[in-house]
Structure I
Amino acid sequence: MTGTVDAEQATAVRYDDATDQLAFVPSLFTQGADGTTQAVIKRTGNSSYAVVSGSKTFGDVQTNWAKSAIESLASKLIVSGVDAEHFYPNQSITRAEFTALTVRALGVNEAAGDAAFSDVSSDKWYAGAVGTAVQAGLISGYEDGSFRPSQKISRQEIAVIVMKAVGIAGVNAAASNNDSLAAFAYSAQIADWSKQAVSSAVEAKIVEGLEGGKFAPSASATRAEAVTMLQRMLKHVKFIN
């Protein structure tokens, strides 16, 4: 492309003729010495592609610690606000909402059909994302056959999902013997089923602890935390600059 591009605001997109909308596609931008820009678009599929650039912000993130991550992923069409002016960064995020964000961040098409959970009907807005995530091996439900889409997602659940997303992106997670967990106070509270993922996510600098040296594995993640971890994951797998 001629000219320079702000990689924080620009992204490749695909045009979905069924919905008449643009959707995020993983892409990297490299500035050439001759003043041009090369965009590398990463997607396993044929579509109509373009590069777009825009600037999006919300009134309630101006003093938030995650402001830059929220604005960048909103400008790239990955995240959206609760309305045009509000993002509610400190509000908890649900299992359905984070699943939908992760599917969108990976740039895959949402599959139609049943998500195979007793509490996810096909008419729900998140059914396609949940079904796609199940097919990709990104998520799983509970032993009773439920997904609990409206349940607040915990920090350790997010760690598991983002590390599965890293694998789907074709990047091998760093080998871990859980030594990185020893740095957290009350690390024994981290569930056995999530320890490997949490450790790998910490070593990849996708997930960090909270004030006081705690990881708080069962604590509900906020929308700001979720967006920040998604951005770090995308950078880790080189899906964005």
Structure II
Amino acid sequence: MSSPEKLPIVVIACRVLQSLLEQLLPPNLASQVTFLDYGLHRVPSKLTWTLQEAIDSIEQPSLVILGYGLCGNGLNGIKAGRHTLLMPRTDDCIAILLGSRRTYMREFETEPGTYYLTKGWLESGSNPLKEYEEYVPKYGAEDAMWIMDQQYRHYQRLALVAHSQEDIEKYRPQAQEVARFCERWGMRYEEILGSDHLVRRLVAIAAALDRADDDFVLVPPGGEIRQEEFMR
């Protein structure tokens, strides 16, 4: 088999990274680029089989760039098959949007009780306000709020994170609507401008695999993504 550096490159990524990757992928680097729906994160098992299906459908042995973190364990157990897999060593897309796992951990240590909002979560309807609105018809307003209290009473901050000022301004009205709802738990609202640093490095390493370091997971053909690879 040819070395991974000579393999065709295929990108499969969450739609939350679409604008970043479209800006940063050099022309003709990837033979195929697929963006999957944000909403898959809401059911990690669905994310697992959808992503596995997408990988298995690639006919020619390829270097597959995965624009995901471990994502609620949704990528645990994904099999490389005939391909080589490359992905950031992060728990979820928040670290990717912030630019590094280091930045994410710094935020976590400073503000552990943070609920992060992204344009993906807002567009897919995955946020406390939408959850409450979905629970009310099922359980009634009082029980719906009790469920919400159990989930969110320990959070202190709601943070909108985006990689561009344009996105922050575009999604601010939706984020602030969620923030007003979350004030009942004492959450304060903040905005965080992220960085494209990690995505830039991912693209650079795809073009030269010998640059890969501990910030990335590289799975050889026949291997699989394992949760313990992300525990540092």
Structure III
Amino acid sequence: MWALLDGAPVLTIPHHPANRSHFYPWEYFHEQFMPVVEIFQDYRGSAEGPSCPGRSVFPEVDGAEHHVQAALARGLRLGFIAGGDHGGVAQAGLFVRRLDRAGVLEALCARRVFGTTGIHCWLTFAVNGRVLGGEVTDAGSGTVEVELGCAAPEPVADAVLVINGREEAIPVAPGRRAWRWGGAVRVPSTVARPGYVYPRIRFCNGEIAWGSPVWVAAAGGGQSG
């Protein structure tokens, strides 16, 4: 199918990749057609990782190999959206340069996106000035400056950065509805295998938001985004 679609302005986005009935095999990947993944779907819950919040009672695969974190561990570059299939309310947030179909496609392809379980929030995330879905190519020792901001109708419960699969809590005062945080974190990486970091925010009413990763490479590794 990808060969037939080559050059066409279409995407083949993996949905509910850890669902036991229709899991996604990450050995099949196409950078052009799969810039993003559905990290959450109302009916099937979160596909982030087996021990991550937001899971549903719908059966998932027994192992970790089909979750989104497994894809990131393989080195796949995927932005995060969420989907409200089956009458749900999950949201995909996009930072577009043009408010039309071409602008939506461009934002998805650039991975300037975030996903929520349904809450209407504003989420901003940057690493050394590179925004959602981008790449830092000159990280040196791996220490980078992170900026995270959120505004929502519900107060925040907690926020974490997920760095190469490891969670690091962000000191955000619980109960705030609008806030910004900035600080230095270490993202281990090499030229051959960039590291990644992305935010997860939980709100006091149980809703969750995920920001797309920013990849961090040692000097000389890859292209900036």
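Bear in mind these aren't lab numbers, they're just calculated from the coordinates by the rules spelled out. Here the structure is a predicted model, which means the values were calculated and not measured. Cβ atoms are built from the backbone, for glycine too; each structure is taken alone.
Computing distance in nm of label points 7 Å out along Cα→Cβ at positions 71 and 199 gives 2.2 for which of I, II, III? This value belongs to structure III.
Can you spot which of I, II, III the value -9000 was calculated from, given it is helix-only ellipticity at 222 nm (-39500 (n - 2.57) for each DSSP H run of 4 or more, over all residues; to 500)? Spell out each step's value before the answer.
Values: I: -9000; II: -12000; III: -2000.
Matching structure: I.
When distance in nm of label points 7 Å out along Cα→Cβ at positions 47 and 63 is computed across structures I, II, III, the figure 3.9 traces back to I.
Among the shown structures I, II, III, from which was the value 0.65 of FRET efficiency 1/(1 + (r/R0)^6) of positions 111 and 215 (r between Cβ atoms, R0 = 25 Å, to 0.05) calculated? Derived from the structure labelled II.
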